[in-house]
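A.B. asks: For reference, the structures are reproduced in the following blocks.
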Structure P
Amino acid sequence: MAFDVENYKEFIRFLAEHPEWRSELRQLLLMDELVELREAIRGLTEAQARTEERVGRLEEAVARLAEAQARTEERVGRVEEQLAALAEAQRRTEERVEALAEAQRQAAEQIRDLAETVKGLTDTVSGLKGRVLEFSFGNKAGAYFGPLLQKLRIVAPYTLADALQARLSREEFKDVLLLDLLVCGQLREHPEAPEIWLAIEVSAVVDRVDVERARRRAALLNRAGYRAIPVVAGERATRGAEDEARAHKVIMVEDGHLSLWDEALRAWGVKPESTPN
């Protein structure tokens with residue numbers, strides 16, 4: 001039958017008089033919504049469970065990260081301690097290196113001072129040895145040159161001062177006076193020839209400087225009017241001195257052995273080229 005307004009009003013009145021009908025009607029009317037609501041709640045509950053599960057896993061991951069971070073910080077702490085120890089060891093090493101460098105510098109200075117002292121002693125000994133050799137050659141001049149010269153005598157260069165000063169400059173005159181030994185005599189092979197002068201430089205070890213010095217001073221004596229020949233004498237000679245003496249015809253007396261005599265006489269105009277040795 002048709003349901004009109006009067007029926008509706010009557011229905012409302014019945015519901016007001018019977019509360020239990022209202023509860024049944026409410027359940028009937030809300031059945032679908034309740035079902036949907038329960039489904040929604042169940043879905044939310046499941047989602048919440050999944051969320052809580054994920055949050056749990058996340059918390060576990062965060063806990064693991066925190067533990068890893070703690071271990072990392074611990075390792076970093078140990079590394080920092082090791083770096084500090086290395087820095088301290090480096091500082092001590094640098095201090096030791098600086099101390100070693102200073103000790104080395106002092107040792108180098110001591111060695112340099114010792115070298116200078118040794119050089120000074122060597123020069124002193126060499127000078128003393130040279131003086132002894134000069135004295136020895138002066139005493140043995142007759143033994144070295146007596147077989148070649150007669151009327152042999154040793155002359156002090158300063159005794160020729162008047163003749164030297166007249167023909168030489170002041171510096172050249174002083175240079176000749178520094179001759180180690182000056183020997184004068186006549187050639188035994190040519191007693192009629194004018195006397196000759198031997199400008200002798202004496203050194204324990206004859207070198208190029210000695211050869212050049214003998215040549216220069218012999219040349220000055222020749223300019224002053226004395227027929228002079230350069231001579232170098234010593235216990236031994238350097239290879240350079242031997243080459244220089246041979247090239248410039250300078251007489252050598254090495255360890256008592258005389259050489260280049262005839263070559264020097266001819267080269268310095270004392271013995272004619274035609275004269276046999």
Structure Q
Amino acid sequence: MARVNALISGDMQMVTQIDPNAFRQVESADNVTLLSTPAALQLGICCLKNSEPGSSDDFVKGMQYIQDRKRIVKRVLKGKGSLGNDTPISFAHGKDFCSELPQREYDPDKAKFHFKKSGYSSAELFVAPVTSGVEDMCLTAQANCAKIGFDLKLKKVPTDGYWGAVWMKEPLNVVTWNMRPTANSQMAIQFGPGGNWNDTFWNNDRMGELLSLSLAETDPVKRHDMYCEMQTLIHNGSGMVIPAFSNINDGIANNIMGMPTVPLGQLGGNEWPEFIWLA
């Protein structure tokens with residue numbers, strides 16, 4: 001909020017990661033613009049497959065079905081985002097997106113069934129404000145879990161040191177990823193077997209095979225089928241929970257001209273120095 005106030009007062013001319021609760025304040029100001037670019041910026045939860053409780057497929061399914069995705073996009077992201085389907089690929093990836101994959105819906109009955117089958121009645125999720133909206137997303141999941149008798153504890157930790165001390169270490173932790181330019185590069189960095197940043201430690205031989213084959217496939221139909229199979233594998237088998245994708249939401253002063261709208265990161269995919277000028 002301090003950054004938003006500095007933007008509106010004129011002390012700052014460019015601010016990244018505007019909090020959804022400040023959207024209306026920025027949009028109502030005369031001297032600044034909220035630049036909202038549709039993207040595949042992930043709001044995610046990692047359930048590590050090499051430790052409990054993420055090693056239980058039923059626990060992961062419970063975490064996936066308890067996500068009220070439409071509410072998260074509407075209420076948490078204030079409409080500036082899109083539904084997630086527990087894969088890192090969204091419509092923003094264009095033809096690489098598997099639109100044929102059925103959307104996983106909020107289903108507390110299925111969540112309750114899978115949690116009971118997993119044998120877990122509680123879990124602790126490590127939460128840091130790694131991206132705007134992720135804390136409220138977790139609070140929504142916690143409230144939904146309480147309704148079905150599952151105790152989801154939230155362990156709030158600071159962002160400072162998070163990527164070294166919590167991410168890929170604690171069994172349940174939040175994560176965010178900026179969008180990569182292709183589906184292959186996105187899935188390889190997150191789900192490539194044995195990859196350094198495979199942050200759920202889900203290693204699937206077929207996934208690795210498809211990542212290699214799709215790079216050499218020149219037939220767009222066959223390549224799309226490969227991408228769909230990979231997204232289906234992730235959707236059904238990995239430890240990743242992705243309820244929603246956020247737009248890239250930046251605030252810029254009205255005298256900033258030429259800001260590119262690139263969905264790969266903040267402020268035009270961090271390409272702004274090459275293109276902008278002051279009016």
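A.B. asks: Kindly point out which one of P, Q the value -23500 was derived from, the read-out being helix-only ellipticity at 222 nm (-39500 (n - 2.57) for each DSSP H run of 4 or more, over all residues; to 500).
C.D. replies: Of the structures listed, the value fits P.
A.B. asks: If semi-axes √(5λ) of the Cα gyration tensor in Å is calculated from each of P, Q, which structure is the one that comes out at 32, 24, 16?
C.D. replies: Here the read-out was taken from Q.
A.B. asks: I've got another one for you. Tell me which structure, out of P, Q, gives 21.1 once mean count of other Cβ atoms within 10 Å over residues 169-176 is calculated.
C.D. replies: Derived from Q, not from the others.
A.B. asks: For distance in nm of label points 7 Å out along Cα→Cβ at positions 153 and 185, find whichever of P, Q sits highest and give me its label.
C.D. replies: Once distance in nm of label points 7 Å out along Cα→Cβ at positions 153 and 185 is worked out for each structure, Q has the highest.
A.B. asks: Sticking with this one: From which structure (P, Q) was FRET efficiency 1/(1 + (r/R0)^6) of positions 65 and 209 (r between Cβ atoms, R0 = 30 Å, to 0.05) calculated, if the value obtained is 0.00?
C.D. replies: P
A.B. asks: Please compute relative contact order in percent (Cα under 8 Å, 6 or more apart) for structures P, Q and give me the label with the greatest value.
C.D. replies: Largest value of relative contact order in percent (Cα under 8 Å, 6 or more apart): Q.
A.B. asks: Computing FRET efficiency 1/(1 + (r/R0)^6) of positions 81 and 241 (r between Cβ atoms, R0 = 35 Å, to 0.05) gives 0.00 for which of P, Q?
C.D. replies: P
Readers should treat all values here as calculations from the given coordinates under stated rules, not as data from a laboratory. None of these values were measured; they are calculated from a predicted model. Cβ atoms are built from the backbone, for glycine too; each structure is taken alone.
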